[in-house]
Each structure stands twice: as structure tokens, then as C-alpha cells.
Structure 1
Amino acid sequence: MRLFLGIEIPPDIKNKIHHFLEPLQKTPKGWENPHDYHQTLLFIGESSEADLVIISHRLKQISFHPFELTFDQFQFFNRRIMYLGLKPSVELLELKKHIDQVFPEWVKPESKPFIPHLTVKRWQRYEYDELSSGLFSREFICPGFIVTGIALFKSEKDNENQKYHIIEREYF
């Protein structure tokens, strides 16, 4: 099973993002299901049942405090991935560092910096001009939210085209 640790996005926020993006969705191809919006903190990857026991045990040891995250703007990684950025947050960076310390064997040497974001569309290089003009012609306004814990997600597509499923939560 493919696992990762991340932050859940509240359902009302997911709906606001989805409704803002709906007019840009000419086809369903490449768009993330709103159910799947999240902020990844640590990608674990393929894991065994034994790994799951270790991860679950260590997840209970995470000690942190609630904090607010706010959204920035929609952007693109290499014209191929569209995402909604999160405004800089000292608390988010501290949480990421703490998780990396608790799960060192799953931390991969990063060649890219940690960029807080929610992926909303993939593989749209040929759509870039239309998407960017559609995004930047209107303003996205969305309230922030309070992060009250982290979740262990399993990546597995289901019949409803949802691919990320929470298998455990740990509240601060």
C-alpha cells in the first residue's frame, strides 16, 4: 500500500476551491477530485503491514499545537501541474521538520524545496494559456483554516474516482 502523511483540508474549503475551478473544467481529464485535496507532509510510499504498525505507533507520538493556514494563489509547476499555494507559515515548516525527525527512515533526500500547496490539476501543458488566463481573470478568496492534526493517507483509487483515503488521524 502507498502511504503518506498530510493535512486534511476541511470539506467546506474543498467545495470553495472546486466551485472556483469549475468554470475552467472543459473536460474531466487531469482534474483532481476535490475529495483528494490535501497538503502532503511526508511521502512514505509503498509500505508493508509491519511498516504500517510502526507508522501508526509513531503517529501517536506527534506532539504539536493547532495553527492557521491560509491560501495564497493558483500557480503552476512547469506548466504541467496546477496548484493552490499556501501562504508562508512558520508553524507548517516546524511541523514538517518535526515529522521528518519522527520518521527519518522515510525522509528522502530532497532536491526540491518543500513548497506548501494543494495539487488541483495534472498534465495540462497544452491547456496552460487558457487555464492561466481563466485563473488570473478573477480573484480567489477563501478563508484560512485551523490545522488541528495530521492524517495518515492511503493512495488507492476507488469506484467514486477518489484516490486518497485517511486510514488514521492524530489530533494535536
Structure 2
Amino acid sequence: MAKKMSAVEQARAAAKAKKGGGGGGAGINKGVVLAILAALVPFSLPTVVLVFFTMLPTLASWATEKGPNKYAFLCVGGLNFSGVFPYLFALWFGVHTLDEAFRMVTDPIMLMTAYGCAVIGWGIYAAMPPMVASYLAASSQRRVNNLRAAQRKLIDEWGDEVAKKGGG
């Protein structure tokens, strides 16, 4: 008799099969990103300094995450950038010098804002898979209950012969 799999187990098996099959180069090439950053340095050194020191959690999540789908990078990076952006905006439209960038990088409030947003991103990344798994399990159980109720209704309407296996 074949073992019945829950929706979560089916999703894990499908993800494992997809990972094994490989999808090709869907990820961002690290060399391309480094080349773009190297090209930006001479033109906008204050921006590069500010972005480098404040986006370290994003860089860490990008460098350490394996697989083609970099969900931690997206989650942490998006929120980390949202914490850095107001300061980056102030640098661009204020005094755009290296001294101002270093002053901003050493400001504890600015670092707490940037890194705090990254921590929120890590929290969302950590909290979402169990929440989605519990939702899928609950919806699967609800579907099973609905099918069993429909089965009972058919048995009541047509008799016990409907529920018997085999036949012939």
C-alpha cells in the first residue's frame, strides 16, 4: 500500500526534485555584481562606502545562501535597504563627501536603523516557512474533512455498496 503524503511533504518532495533537476543559471552571478561595484567606486565613493558598511547583513545573506532561490537575500536585502535608503538619500542630496559618509557610518542611530531593519528581515525569513506550513496543513485537513463529509453523504444517499473497494 502506498504511503499517503501530506501537502507539506509533497511540496518538500517537489522542491527536492526541482533542486536535483536544476534550473540553470537563474541566480545572479557574483562576478557580475563585483564588477559593477568596482565600476561604481571611482564615480561615487561616498555612496559605495555608505552602502558597503550598512548593507553587510545583506552581503552576508547573499554570500552564504545556497541554491538558485535566494529568499534570505531578498528578504534581508529589501528591509536592510529600506533602513539605509533615507540616509543614502540625505547623502545624495546633501553633502556628498567621503567625510560625510564616514560620519554617517559611525552614527549609532543610523547603524541601529540599518541593521535593525535587516534583523526584521531575518525574522520574517525565519518565521514565514513555519507559518506557511501550518496554513497548508490546516487547509489540507479542511479539504480532507470536506471530502469525508461528502463521502458520508454519498453513503447515506446510495448505501454502503458505494464505499466498498473492488467490485466487479
Structure 3
Amino acid sequence: MDLIQKLSITALVLLSLIAGGMLIQHQMSTQGSAGKGETGKIDIKKYYEKKIARNAEIFAEVIKLQEQKKFTQAMKKLEEIRAAHPDNPQAYVYQAQIEYAQGRIAAAIHSYRTAVDQEPDYVDKKTPLFIGDTMLTLVNQARGKLQREKKLKPNDRTILIAIDDLLYLQRRIAGGCE
């Protein structure tokens, strides 16, 4: 046997050992998670329930102000909440709703994009946090308006950013990866 044959055989043996190890590891992890089954689902369900309840508590005043159409006060309260809970993307969802109610469609689209970037479950139909239908309604309404504005102001950076955000949301809602 020459050197190349010995190296080839050694490489094949090593690759076989690595593949075998990976197969054993996969079987062990599958057996471990198969044993959890319902427990894992219950834990996830409890996680979402706690998160939704916590958000309802944190944003109760914002929701109340929003229902009363006191948008300026609601935005101020959102700023306070965001300062106290900077890691909570739900603030961007409420911000988007308020901006949309005020007719600020480009800002609403951008706020939804920020929310989705921070919490991908907002566009995952399998989670209770899914708000893709609400976003899709906005996307469909805004598409034509933004295209008309782009024709009127082809170099307006805010319109171009809004269209980019709109297309991003459209892809994410449809299930695309970013």
C-alpha cells in the first residue's frame, strides 16, 4: 500500500467513527425529548400564558388610553414602559397600532418590523403570540399607497424604507426566513 491509500483508509475510518458518534448522539437526544413529550408542550403553553398575562398587566394603561383614542398619552406611557422594560417587544406592537390609528402608516410598518425582529413568534402561526393577520391587513392596505407615493417622490428615503419594511413583513408573514 502506498501513502495515499493509507491516508484514504484512515480518513474513511475517521469519518465512519464521526458519523457513528453523531448517530448515537441523535438517538440519545431523540429518546430524551420523546420521554418529555407532553411535559415540553405544557411548559411551552405555560410560558406563553405567563408572557401574555404579564404583557396584559404591563400594558393595561396603554390599552385603556388607546381605546379612549388618547394616542399622545398612550405613546408617552409606552416610552415609560419601554424605559422600564427595554427587552419587551410588545411595546412596538402597541406603538404600531397607535401610529396606524393616527394615519402614520410608514411608521406603523416600521414599528411592526422592529417588533418582529425582536420577537419572531409574532409571525409564527403555531404560537399564541401570532399577529400576522393584523400585520397582513396593514401591509395590504399600505402597499398601494406606498407605491403611489414612490411614484410621486421617487427619491424620498422614508418611502423607500417603508417599502423595504413592508416587503420584509410580507416575507416573514408568508413564512420566509430572514
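Where a number appears in this text, it was derived from the coordinates with a stated rule and is not lab data. Quick caveat: nothing in here was measured; it's all calculated off a predicted structure. Cβ atoms are built from the backbone, for glycine too; each structure is taken alone.
Structure notes:
- Origin of the value 17.4, where mean count of other Cβ atoms within 10 Å over residues 56-63 was derived from one of 1, 2, 3: 2
- Structure (1, 2, 3) behind the derived value 24.4, 86 of Rg and Dmax of the Cα atoms in Å: 3
- Comparison of 1, 2, 3 - label where Cα Rg over 2.2 N^0.38 Å, for residues 64-159 alone is highest: 2
- For relative contact order in percent (Cα under 8 Å, 6 or more apart), the highest value in the series 1, 2, 3 is held by structure 1.
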